[in-house]
Structures are given as C-alpha cells and as structure tokens.
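Okay, got some structures for you below.
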Structure I
Amino acid sequence: MLAVTALKKSFVAPDGERVQIVNVPQFSIAAGEQVALRGESGSGKTTFLNLIAGILAADSGSVSVDGTDMSTLSEPRRDRLRAEKLGYIFQTFNLLQGYTVLENVLLGMSFGPGADRAHAAEILKRVGLEHRLHHFPRQLSTGQQQRVAVARALANRPKLVLADEPTGNLDRKHAVEALQLIRDVCREQTAALLLVSHDPEVLGAFETRQDFAQINRALVDTQR
C-alpha cells in the first residue's frame, strides 16, 4: 500500500546552511497493516508524513501509494489521489473556522468520491459529536476539534491513513477512544495506518512499532 524509496528532503536554515531533515532509504506498509512510528519533537516525522501525503515535494526519491508513484503526478492529479486514497489526521487539526463540524467533514468528502451527509453524520456520531454537527470549531473544546479532524480523515474510506499525534490534545479517556476508533475503522476498511507519536501508551497499543531514528538516515548522520 505504501512504498518509500530513497526519500530525501532538506531545508535552508536562517544562516543559509542546507539541513537535511529526511533521508529514508526504504520504508513500506502493506494493505491493512497498522504501524506506529515513534518520533520525538523536531525529529522530522511530520515532514516525513507530509512527503508521503504529497503536501511537500521531496528533493529526490519516490513515494508509491496503492501502486501509484506520486512523484510522477501533476499537482491536480496528486491532489485527486490524496483525496481518494489518503486520510490525514493533522496534529494542528486544519479545520475551516467558517464552516460547521458537519460541513468540515462534507467538504473533505467532496474532494474524493463525493459528499455523503448520512455517512458524515454517522462517523461524527462515532466520535461522540452527534450533538455538535452545527457548531463551529471555535465553539468546541480542543479535544472536540481533534475528534472532528479524526472524522474528516476517515470519512472518505481511505486506503492509507496518516495520523500525526492524533491523541496529543485529548485527555486520556478520549485519547483511548479516538485511537480505538481510528484502528477499528481502518480494520473495517482494510486501510493501512501509519501513526506517529511520542506517547508510550499510544505506541504500546500497536503490535508493529518502529523508531523513526532507525529509518531516517538524516538523524543517524546528525548524531555522528
């Protein structure tokens, strides 16, 4: 489902020096597989997810999602593939403040197979927001906003779900519930899941865990 090969990304620091953030020789996830990737703050894990999603362009290397190399696609086709194949749970939510909870999910669905009001309402019910459908993000708690982000990412029945610290802004009870929801829906849809976190309890729930520092040569080279 996901195959990463020789993926590299660097940025120019304020002093003009080019700093390599991601250098991943090889990484893959099979259809339906659920993998937790441990990464500390500033380790490049969010950049890695953004490269996989096609939000950032890599300096070199390839990312293949469901057999399609994203680096060969035009920007419109890459956007289309992301809408149809990927679900991304952002650490910072990225909700549209001028739209209601339900509208945020429906808008996300409209870029893929199409908006389905009944399905959007159902998945919002599953994250405990059935009474907040017509609220705006500013009227929600931080934890509730995170649950909207979870619902939006899962609504299009993606083949691959990327989750960047999806429980970071939730209390422990809601964190457990949100994590279980993400994993259950991925199983139902046979979707692969790549979740990054530094929370030991979140990481401990996964049978397959990897350390980002072990797959990212940029970190290894920095530590020499």
Structure II
Amino acid sequence: MTLIPYLIYTLLFTGAVLSVVAKKLTVSGAGLGFVVGGLVYLGDSYTGIILLTLFFVLGSWATGQGLNKKQALGFAEANKGCRTAGQVFANGGVAAITGALAWYFPSSAHTLQLMLAGSLAAATADTISSELGTLLGRSFYNVVTLKKDKPGLDGVISLEGTLAGAGGCVLIALVYGISQGWCKELIWIIIAGLTGNFIDSLLGATLEKKGIIGNNAVNFMNTSAGALCCLFLENI
C-alpha cells in the first residue's frame, strides 16, 4: 500500500496545528478543517487539496491585508480573522460534501469534482472581494438598489472588490485546468465563482440585513450556488 495518503493526512494535520498556532483557525475550526481536507482529498486527490489550500491561503492573505485600517473602520472580522468551525463549514462544507460523494460515487466523480471547484471559486471570490473591496474600493453600491452606500455593510459592493474576487476565481480555474486540462469548464468555474459571489451579496442585502439568516448561512448558500452553477452549466 502506498504511503502517499498517509503523508497527505499528516500534512493536513500539521497544517491544522500550524493554523491554530498562527491564529488563523480556532481549535475546533482546525479540527473541522482537517476533516474537510480529508474528504476533499478522498474525492479529488491532489487537485482538491491544492484548490482548498489555495482558497485558504488567498483568504488568509486577503483577511490580513490592512487589518489595522479595517479594525479602525470597524470592518475587520471578530477575533482578528481567526476562523471558527462554523466559518470553516460555511466556506468548505460544500467542497467536503462533493468530495465525499465523488469518492462514494466514482461514476459521477468528474461532475462532482467540477462542483467542488465551483464551490471553492465562489468562496474565494466572496472572501477576496469582501476583504480587499473595503480597502481598494472607491465607490460602494447596494447590490439591490444600486444606490451608493457605506462600505462594510451587508450587500454593499464595489467595482474594485468585485474585480479582485474575479481574479480569485481565475486562479482557482487555472489550477483546475492544470490538473484536468484546458477546456470550457474553466469558464464555468469562473462563472460559478462570480454567480456565488453575487448571490452572497444579494442575500446579504436582503435576508442577512433583516436578521433572518447569519453570515455563515449566507456563505454556505454562496458556495452551494457555485457548485450548482457548475452542475447546471455542464448539463445544458
């Protein structure tokens, strides 16, 4: 039996521990992150792990940019961006679910792996656009009314933030393409990321703003939308 899977799980465990030490994840968040990583690896092998790692690295980097300014303006996440188990599931739960299904239903693995990539593209776009948009944005608009609004509020977007999020989608698609080949699915992943990000903003401006759902629920729906978008595009 090859030792590579054991090496992967060892690296995932080490990464979880280091994330706690670096205060990127809480202990429970790191534990769930290990489970998410394991399921993603089961269903999508190295590609899934690299995509998940890319999302985590880009998200952590974007969260850490201009942290002092964000804190001064009241935009920074609680606990200096140290993510909880709820946040890990909200952003990586769909990837874990599609990974597990890809492992259990190998005949549908390709579609499920595409959905996994779409969910992470949506998560990446949302995190980058939210974190960098407040720093780079010049004008901010409510996604529903299209009227100017205050940065940092639910459902408020900027052109600069949206473009930054699109860049994150492109990186996810490129990594997918390196593994799976250069095909139209790369465009689908980018579309899925942008769609999920838009739905995130739409839900933020409506249901979240009214207190009907929380941010974790919005993020889970965002990643679900990214996955379902890839499923739809593959079957049209």
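What follows draws every value from the coordinates through simple rules; no lab data is involved. The structure displayed is predicted, hence computed values, not measured ones. Cβ atoms are built from the backbone, for glycine too; each structure is taken alone.
Numbers for the structure displayed
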read-out	value
Answer label among I, II for the case where helix-only ellipticity at 222 nm (-39500 (n - 2.57) for each DSSP H run of 4 or more, over all residues; to 500), calculated from the coordinates, equals -25500	II
Of the structures I, II, the one that 17.9 was derived from, the read-out being mean count of other Cβ atoms within 10 Å over residues 3-10	I
Cα Rg over 2.2 N^0.38 Å, for residues 51-162 alone - highest-scoring structure of I, II	II
Highest-scoring label, criterion being Rg/Rh (Cα atoms, Kirkwood Rh), for residues 99-138 alone, among I, II	II
Winner on relative contact order in percent (Cα under 8 Å, 6 or more apart) once structures I, II are ranked, highest first	I
Distance in nm of label points 7 Å out along Cα→Cβ at positions 59 and 123 - structure with the largest value, from I, II	I
Distance in nm of label points 7 Å out along Cα→Cβ at positions 115 and 147 derived as 2.3 - corresponding label from I, II	I
Mean count of other Cβ atoms within 10 Å over residues 27-34 - structure with the largest value, from I, II	II
Which entry (I, II) yields the derived value 43, 24, 19 for Cα extents along the principal axes in Å, for residues 11-66 alone	I
